[in-house]
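Only the coordinates and a few stated rules stand behind these numbers; no lab work does. All values derive from a computational prediction rather than experimental measurement. Cβ atoms are built from the backbone, for glycine too; each structure is taken alone.
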Structure P
Amino acid sequence: MAKIQYNFENRTALITGGAQGFGLDIAKRFLNSGAKVVIWDIDEKLLDKTKKDINDANLSSDIVDVSIYKDVEKATSKILDNSKIDILINNAGITGPTTPLWKYDIELWNKIVEINLFGTFNCCRAIVPNMIENNYGRIVNVASVAGKDGNANASAYSAGKAGTIGLTKSLGKELAEKNIAVNAVTPAGAKTRILDQMSKEHVQKMLSKVPRGRFLEVHEFTSLVCWLSSEENTFSTAAVFDISGGRSTY
């Protein structure tokens, strides 16, 4: 199936967790559509490999832990010294172990929420002022169907993604009178490395809930993100876009 071609020329997109999975595919699509792309990731080796593999002058990267606001603020300033940020894709996230809440390691529970929720807050807080100044912005927060349904034995991940949905609705309303759209996407399980963090039983249980009977393909997810990130999205904001193969009931 032919991909719709969006025009991202003269736009700069920042993608967190951009060295693999959803983030990497979005980065490639943005580059092919004329954007300048900055990817942030905590994995230095993976970042170096990604930059070498793509080999595009319009791609740059930085090692950033999005859960630490000072890191985000410093990396944001580096971009804004020479450019602006038109598009922000808050994609960085981890699932954590599959375990009951009452057995969850407290430090690990906190870490998962800090990356999935606080990381999204940190990036929005640092970058939104630049979007307000330019009267333009498109923000897509990658949540999860787990944030709507609440997956058993994944309380930290579910809570972090539910918080991301709430943050999206609040920020979208705060910016509604400006040319800045803030939306969330809630994918079901997809064929990415994040599945490797889960037990086989948990993965199979996730799949059994999807009426389509298969996992989400990465390119399908990227297509939705591209539209939400484009100038064609002139009205939708503070919304949650489901891409779960029929799993979600609301």
Structure Q
Amino acid sequence: MNAMTQDQTKLFQNKVALVTGGSSGIGKSAALLYAREGASVVVSDIDEKSGLQVVREIEQLGSQAVFVQADVSKPEDCERMVQQAVEKFGRLDVAFNNAGIGGESNLIGDMSIEGWNKVISINLSSVFYCMHFQIRQMLQNGGGAIVNNSSILGQVGFANSAAYVAAKHGVVGLTKNGGIEYANQGIRVNAVGPAFIKTPLLDSMDEETLQYLTSKHPIGRLGAPEEVAELVIWLSSDKASFVTGAYYAVDGAYLAQ
């Protein structure tokens, strides 16, 4: 098999993928997998230093990449991400809306209004903003695939995390609507629901808390970013051509209990 034939077997050859929150964790793992499968990748994050490092790693894999610094809670930044993807690579085929924060941990009666608004803006409104501009561009291409990062908490509650739970439930609702609205126009929209994954979001937790969270997963461990990214890549690819408007857990049987 020659090199040209090998390239043609890649899932995203001649395609362009955009990843928000792409500088670390699940976003970084997905960005690298898109690149390994032939995509040119737009890496977006507020963390420029780490984002540029991901771009360098992608280039070392032999793929093209560009970093776009953006705050996804601002619609103008979400629009600019899409514009820069088109300016740099000429199109947008795939988007993984992954950026998010854990946010304030508090009971509903004690949670600050500012804490609520921050989580909703970054974890929910941003997904709408991104989809709004991504879909407009994908329609010009004749189609595309969007994957939104929800959570197991897009299906169940978790004490002291009302804003996060509400936002992630909202992401699932947005995903379902996107799947319905654009199914006949060549755009698929799906969501993944990770359980607790070993990412920088957990770095601030003490060992006792981590052990407690681990115990909530029947599989007996936390997940790895790469395990979520593998599902994201499949949902983004033509292998999932009949899959849209759906939610897929990656959770070590957390939701099966």
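Quick notes on this structure:
- Origin of the derived value 18.8 (mean count of other Cβ atoms within 10 Å over residues 151-158; candidates P, Q): Q
- Computed 1.8 for distance in nm of label points 7 Å out along Cα→Cβ at positions 127 and 143 - originating structure among P, Q: P
- Cα extents along the principal axes in Å from the coordinates reads 57, 37, 36; which among P, Q: Q
- Comparing mean count of other Cβ atoms within 10 Å over residues 87-94 across structures P, Q, the highest value is found for P.
- When FRET efficiency 1/(1 + (r/R0)^6) of positions 55 and 215 (r between Cβ atoms, R0 = 35 Å, to 0.05) is computed across structures P, Q, the figure 0.40 traces back to Q.
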